[in-house]
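Peer 1: For reference, the structures are reproduced in the following blocks.
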Structure I
């Protein structure tokens, strides 16, 4: 079965958790988190959990492990913590949880980012992978990055990713 046949079988309504990692944002100021939630709902998906965590490896890992145990969460999307700063710990914290990495996600994200901003795209460590049959996606915290990731990668492929991760 080819890509288009697989895509046709993609899950139409996915249940997601959205986690923003930031030392400064509140729910009111979390434009990226709001955009992610809005794009998911507008596409027929569900947001089963939303939260903001400090850039703290223990808090991030604890929350993600708890979300992985929830039956109503098929995808976890994190926003923030993908850069090079010593405070950017999301990718480092979650990489060890992944059973399989989806290298193409980060590659495509950086390629699309390069088309928009140029060589600064190399500063992103955007990441996706699968564990326990659930998809984990880590994207940068900027509104532009969230828009690009949601519109050009996540929304078009989220149902397909979940279907493949649970087979």
Structure II
């Protein structure tokens, strides 16, 4: 990241930060970037610290913050408030949700591994050229391995 002492046009800021000019305009509409004054020719001129702000937004989004959350946080910060406690609480909630999702994915992985083992046996027992009905076995909860997460289970069709 290069910081400059002079204002930056949209294209220059986009090039420095790796985002599109449309993204910059969107950030401006949301209030994530302060409204950029215009030249007499109508070009937006962003503040010299805008690249740092865009990089902060992109990194925060990689960590799971939404644009709405960033609008709230950065708006508070721009008003002189100190949103640090709220930011920490949000990150803790995101971490908890991520940990839960990882547990669910591990459970799904174990269920899929068991299903693959079962299907291999089923396929080996099926005469060559005959249907083994592997996908059909997914139509009832009873056919799925124990411990399969709910999102892998379907209701038994009647």
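Peer 1: Comparing distance in nm of label points 7 Å out along Cα→Cβ at positions 15 and 47 across I, II, which structure shows the greatest value? Write down the numbers at each step before the final one.
Peer 2: Numbers: I: 1.7; II: 2.4.
Across I, II, distance in nm of label points 7 Å out along Cα→Cβ at positions 15 and 47 peaks for II.
Peer 1: Quick check: 4.0 is what I get for distance in nm of label points 7 Å out along Cα→Cβ at positions 31 and 71, calculated from one of I, II. Which structure matches? Working shown, then result.
Peer 2: Values: I: 4.0; II: 0.8.
Comparing all candidates, it corresponds to I.
Peer 1: Upon calculation of helix-only ellipticity at 222 nm (-39500 (n - 2.57) for each DSSP H run of 4 or more, over all residues; to 500) from the atomic coordinates, which of the structures I, II produces -18000?
Peer 2: So the calculation was done on II.
Peer 1: From which structure (I, II) was semi-axes √(5λ) of the Cα gyration tensor in Å calculated, if the value obtained is 52, 20, 13?
Peer 2: This figure was derived from II.
Peer 1: If relative contact order in percent (Cα under 8 Å, 6 or more apart) comes out at 16 when worked out from the coordinates, which of I, II was used? List each step's numbers first, then the result.
Peer 2: Working: I: 29; II: 16.
Of the options listed, only II reproduces it.
Peer 1: When mean count of other Cβ atoms within 10 Å over residues 95-102 is computed for each of I, II, which one produces 13.5?
Peer 2: The structure behind it is I.
Any read-out appearing in this document is the output of simple, stated calculations on the displayed coordinates, not a laboratory observation. All figures in this text were calculated on a predicted structure; none of them were measured in a lab. Cβ atoms are built from the backbone, for glycine too; each structure is taken alone.
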